[in-house]
Structure I
Amino acid sequence: MRTPLWFIGFILVLVALAGLFSLLIEDIDTFEARTGLFELIGTWIINGIVGLIGLLCAFWAASFFFPKRWGQKAGIGSAIVCTLIALFCFRVLWLGGA
């Protein structure tokens, strides 16, 4: 199976951008030490994932009270577990995130 040309072009563009980035910055470690950019981006991503998990668990736990005609709903055990997970996720975010 042949590799599509657009994929090869995409990889070449990524390699060229990485080379340009390393030429402009020279040393990624000193750039990170000066700006903290990568740490900030990583923190935002992790906090977003934790928040999304918390919201999904909260909605699933709340589905225990939804009418049956709305579709599948949580049982008592899964509602309790999801409530605990949602509380933990929101507590992590409330105290400053990951």
Structure II
Amino acid sequence: MERVPNGISAAYAALTKLTAVGLHAVRKSQPKGNKSILVAGCRPVGLAVIACFQLIDAVRVIAADYSPKRRTLAKKWVQIRSSIRPPKTLTKVIY
């Protein structure tokens, strides 16, 4: 647990961990050029990852989630342009 500095709201402080996860995903993947990135899941961590990837103008972000409601929220909250509903079973995971 970290102490929140004076002047930082609780709402802002609560987003720091999510943002750190998103930035880590961007750094780890090292997207180059005009690439497409698929983010699986539109819950809070997924939305943070999407938001951080959107900081890279050359990257197209696609959100995947089973829930139509969460896909709609991703379009509204992080202005995602493309979303898909993944198949029930995935046969291959690519890192």
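Every number here is computed from the coordinates shown, using simple stated rules; none is lab data. Quick caveat, the model's predicted, so the values are computed rather than measured. Cβ atoms are built from the backbone, for glycine too; each structure is taken alone.
Descriptive notes on the structure:
- Of the structures I, II, the one that 4.8 was derived from, the read-out being distance in nm of label points 7 Å out along Cα→Cβ at positions 7 and 79: I
- Ranked by relative contact order in percent (Cα under 8 Å, 6 or more apart), structures I, II are led by I, which has the greatest value.
- Structure with the greatest value (metric distance in nm of label points 7 Å out along Cα→Cβ at positions 15 and 55, set I, II): I
- Source structure of the calculated read-out (helix-only ellipticity at 222 nm (-39500 (n - 2.57) for each DSSP H run of 4 or more, over all residues; to 500), -25500) within I, II: I.
- Across the set I, II, mean count of other Cβ atoms within 10 Å over residues 47-54 reaches its highest value in structure II.
- At a computed 1.02 (Rg/Rh (Cα atoms, Kirkwood Rh)), which of I, II: II
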